[in-house]
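What follows is calculated from the coordinates using simple rules that are stated; it is not laboratory data. For clarity, every value in this text was computed on a predicted model and none was experimentally measured. Cβ atoms are built from the backbone, for glycine too; each structure is taken alone.
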Structure P
Amino acid sequence: MKQLNRETPFAYPIRFAQFGEGNFLRAFVDWQIDLLNERSGLDAGVVVLRPIARADMPLLDSQGGVYTTLIRGLNEAGEAVKTYRKITCVQREIDIASMYDDYLAVAHHPALRFIVSNTTEAGITTNDSDAYADVPPASFPAKLTRLLHERFQHFKGALDKGVVLLPCELIDHNGDALRAAVKHFAALWALGEPFNAWLDEACTFCSTLVDRIVTGFPREEIATIEAELGHHDQFLVTAEHFYLFVIEGPAWLADELKLAGANLNIKLVDDITPYKQRKVGVLNGGHTAMVPVALLAGLESVGEAMDDAEVGGFLLDALNQEIIPALPLPREELEPFAADVLRRFRNPYIHHRLESIALNSWSKFAARVLPQLLTYQATNGVLPQRLVLALAATMQLYRGGVIKLADDAPILAWFEAGWQRVVQGEWSRHELTKSWLANTALWGRDLNTVPGLCEAVASSLEAIGQQGMRKVLAALTTEQPVAV
């Protein structure tokens, strides 16, 4: 079987520089660039910049920059679909550490217009130790600042040689954070006011929201997949059918990216906040609320939970009756997104273990579920019984014995000691609940001040312990919301 490689000459000018060679960018950003080239004539080539050297991973150049994406999941009709695509927009990969001169030369490409990055949440950080003369500097923002200054110098500060930066790191306001980090190194290295003015006038730092589950290289299926393709591909990457790329930026970006007519789920918006609230509340909040309930019901994966009548029904009702009504967005916008989320959870090609999602459950609950619980109570004067149950289920899960718990050490120690006091008869479940809801460091307030919450959580906790999760879920269909 032959090795996949480029069969046609490089055809695109370098318009994108991409910090990161990983699976996500290749199955998300590069995949969309490739479609824009095909559908709207973007005519954009990508040079991939490897920010951290990896001796165990060859460069994409070993296949001429070409690789295959396998996109699969449920379409809007609920049918399982899969699509192979050969990605040809990547023109080259440069290992920054060993090819530093080539790296700086990327700044000289006259057509370069966009810089994309995905260097993990910890990537956009600053220090006072990286130096301008380092080959290369250690941090991503320092590397980027050096590249931008190289471009500024090479084109003598020309305003039409500025770039648009699209960071994909999963932090709030990632564009603002990246701008601040670049400004930090510009000041640290005393690069001068003309360069600072060029950053402000010629460069555009956009915040983004990215959403796609990328499952990476399918090791267990690769023989079958390569038999279908008829070639070897060491960079093949799999991802789910759903994707969303939200860019907070100026309207003229739509023309530069040639979005018109491309029929891609790329949204150019003035304010990314509503999309962030939607994703955190519906997708992340739905996950976080469902996981402890599903685990205590004896399930192991998201797919099993969705196929389970009781647990799947719990999630559907939690979304429709409690989460969506509590979000500050129009219901007609939230409901289609929720339908997408449920299809994603049912994706037969992804085996998403509940135990892995349960990592750091309490910080996730505080950020993703608690805001909707409190808003629902304040708006309706009653507590949302399913979100209350999710809180109680998480407390029960942290008793141990169901999965290997993974969280901050003080949280694990607190629950170990707290549940021991319950077992020994020193505390009731009500006292356990009251003490946990008083954790202002986690919640940002004493939740015992929320009318009826302590009693409702303690009651659910008692019911789980005495009846089991299955019977508690069955009772939800007949119970009324918890009045306070």
Structure Q
Amino acid sequence: MGTLREETVSAVVVGDVMLDSWLHGSAKRLAQEAPVPVLNLEAVENAPGGAANTAANLVALGARVRLVGVVGDDPCGDQLVQALRLLGVETDLLPVPGRRTAHKRRLVAGGQLVARYDEEDRDVVPPETERDLLARLSDAVTGADVVVACDYGGGVFTPAVRRSLAGLPLLVVDAHAIAPWGECGPAAVLPNYAEVVHLLGEAADTTVATDAADRPAYLMARSERILAATRARIAVTTLDGEGTLLHRAGRPPYRTYAQPAPPHMATGAGDTYTAAFSLWLAAGATPEEAAEAGQAAAGVVVRRPGTAVCTRYELLRALRRQEGTVQAPERLAQLLDEHRRRGERIVFTNGCFDVLHRGHVSYLEQAGQLGDVLVVAVNSDLSVTRLKGPGRPVNPCEDRMSVLAALNDVDYVTEFDEDTPERLIRLIRPEIYVKGGDYTPEMLAEAPLVRSLGGEVRVLDYLPDRSTTAVIGRMRSAPGEPDTVRPFPPARP
């Protein structure tokens, strides 16, 4: 991930907003009127949807956001505005008399989506509302780092409203119908597969890929045509559970990959992708880096129930896992410098972690809460043998690091061969150095070095009888199992 600007990004979102409602309950019988389940309503969850969800995700990711659009002059509109303000979105939503706020209700029984019903008005906004929108947009976009247009055919984007966004330095368009946006010269457009097929006029063409495995190849073969048809500098074609393809002139398409999720769990993931992609572009990332950020953010929310947002912390953690949790010390130092430039605090700890147990897990959970990035340095096999004696380690370093990397609270794992991690501490310069057990800071040989580098030393709780030595001792003393625990076999020459 390249260097991102550190100051807060100012974003304007304009478009079709809605309220998403999730009605949860249980269905234990069929209706008498028809063979349909009867839902016993137990809870209702409301969340901003559409352009409002994009705005909510941008705020959660750390941007300063102003949302421009229209709502109905009704309780649903009031509820949506209130929800957005609680999330930190600056709302500029015009109430239109006689219009219904778009409201999508989903019925969920036992975690399974069983039905959805919508209320919305999709008529073009009246002339007086259009004039007000144009005035507010003119004020909102002045000085904005990025403008995101969410056009779902809800009546906000009249030709005049679209033209008012032409020529902006960074305009990102997420629209069901891409063609009308060409005159605006957008920086980026984000159509899905079906929208691309329609845009290219190939819906009736027998060459259109219908099999999921063929769709990426279909898009790759038409990369130049997609850019020409959209008249955008960047086109990101989304493939739902198959990821995305990023197209830009003079380069082969760049693909991101998604972790598939059930279709009913994907609500709002596209809004999250748009938010993260737009924010990363505005913060100075390359288009490819922005695409990876969008894919990682969508991956965070896609498995959550309801309409969800991805926080900046969650996205950065997801991106770190894409880079790889296990890193060589020199590469790790480079990655940590990037985190530090973003104002994140580095927490560092070290140990053998020969047999991972409850004490380790509890300790690492506590350590992870002390800062933003938790680094675990693991003694090499030779180092463990020198410290612990013959027969140790029980597990080779590669296995120990892999197990640690699987823990949610661990962001990076690295190896060191010395008896103490002083060389790593000089290289990494952690803000917080952590040890667990019955130590005091004065007992730690590394403490003076950490403090000389401006760091803090912390000793966390010790869990009695929760140590690797105790675990191995109990296993070796088990009746009838004298040889239960053996060190791993040496590598063959």
Structure R
Amino acid sequence: MQDITIIGGGTAGWMAAAILSRYLTKHWRITLVESEEIGTVGVGEATIPQLQILHRALGIDEAEFLAFCKGTYKLGIDFVGWGDENSRYIHAFGEIGRPLGLVPFHHYWLRGQKLGIAKPLTAYSLNASAAYAGKFQHGVPATGAPLGGLGHAFHFDASRYGQFLRAYAEKRGVKRIEGRITKVTRDGESGDVTHVTLANGEEARGDLFLDCSGFAGLLIEGALATGYEDWRHWLPCDRALAVPCANAPDLTPYTRSTAREAGWQWRIPLQNRIGNGHVYCSAFTSDDAAQQTLLDNLDGAPLADPKPLRFTTGRRRKMWNHNVVALGLASGFLEPLESTSIHMVQSGVERLLKFLPQGAIAPADVDSFNVQAAFEFESVRDFLILHYKLNRRPEPFWRACAAMDVPDSVTTKLELFKANGRITRQSEELFAEVGWLQVLLGQGLTPQGYHPLADQPSDGELAEFLKLLETAVSRQVAGMPTHAEAIARSAPTTMITTRG
């Protein structure tokens, strides 16, 4: 038998425990150590569609999950004021239009824009159109339209999600130990962590440790001094305030990110409340001013005092060091602008399963794990930088962001798109071409040209093609139930009120 010991609960710890308990059914013992004295951050209430893959793998029933976690559906992220003060665009999930031959749809759309025959990009996106109409539907409507169904993710109560996963994991044999860790002991020769000691003197041993202890990085940094890459030059926000408020009349099926004077504000609608937060840069605004900005822009009465958070954007120099693997906030921090926090935990555990050691840990496995983890962090970092770099707002914070030097990987993306609308996806980047497309265009970067093969259809043929797609999208959306109706049908045990 080999022992995996997870340090810390919350979403990261219990997600790791749930996944490992599902797949490591023999020869492994899984223990999770957490303390009720130590709170969790618990603001990661929005996700991306990959969470559906995990739920299917774990056999989680979507209706049960939505009911317990007060969840709603998410079709994308609405960005307000990010290009300039009056701009608005949506980064919607799913596809946009249809390609013709080898050429992606957006090249035909760019030609249509120059000819004045193309509608806004959202008219050709089923997700974007449904989101702004407040609609949602599972599966593909039987309309004969040349489009697929909606791609969706979720909004949910992160604390309840941790409880949901804990029940799943404990049912499958995960042992939970309550207690605050006071000491971490390492082997004198190998440097590996051998055990942790709790305040009551109890010891928790392990062959492999997962550090899910949050910003503290109790093992990965506190014991192993792994080191941290500071990315505040590119992502300068270093503080956040989070507060729930009373629900609004309309249950919108999307996350909203609104640019503010020195940062941005999130809005995440749940069944029973709205999750709100203000991510900001302390060099350009005070804590009091940031809090006032947040409270002045709520849909309803606040349900608690704003919870302050301080962070340094970046990542550990190694996610796997000796016999410790860092997950969640212990591995690094990327602001929740594109709702990637929970996914990074999911992908970290999936990566660990690929490199799961058999007996002694092989250095080659550790090195490959770290290379892949670093690439994922850096590719998401680049996508977030894009939002800040391409802004035209007048405030000092935003002017500084627009003027900053960016990584070469971002510069290459910008120049490639600006020239002829080309977007390339490197290796296993998390965000696909359609995601980059919506943000690049939404932030105001218009390509000078497009793929020459997009000139092959005649003007009339192109107009007919665009009209066909626009009509298909509008007809499908018209036949969908409202978001609230869809939730009531999917999870009838919830207390949601159906609105016509």
TODO: Given a value of 2.8 for distance in nm of label points 7 Å out along Cα→Cβ at positions 169 and 257, point me to the structure among P, Q, R it was derived from.
DONE: R
Open item on the list: Looking just at Rg/Rh (Cα atoms, Kirkwood Rh), for residues 9-136 alone, which of the labels P, Q, R belongs to the structure with the highest value?
Closed with: R
Task: Comparison of P, Q, R - label where volume of the Cα convex hull per residue in Å³, for residues 25-64 alone is highest - done: R
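On distance in nm of label points 7 Å out along Cα→Cβ at positions 201 and 321, which of the structures labelled P, Q, R is highest? Please report the intermediate quantities before stating the final value.
Numbers: P: 6.1; Q: 4.5; R: 3.2.
The structure with the largest value is P.
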Task: Of the structures P, Q, R, the one that 1.17 was derived from, the read-out being Cα Rg over 2.2 N^0.38 Å - done: Q
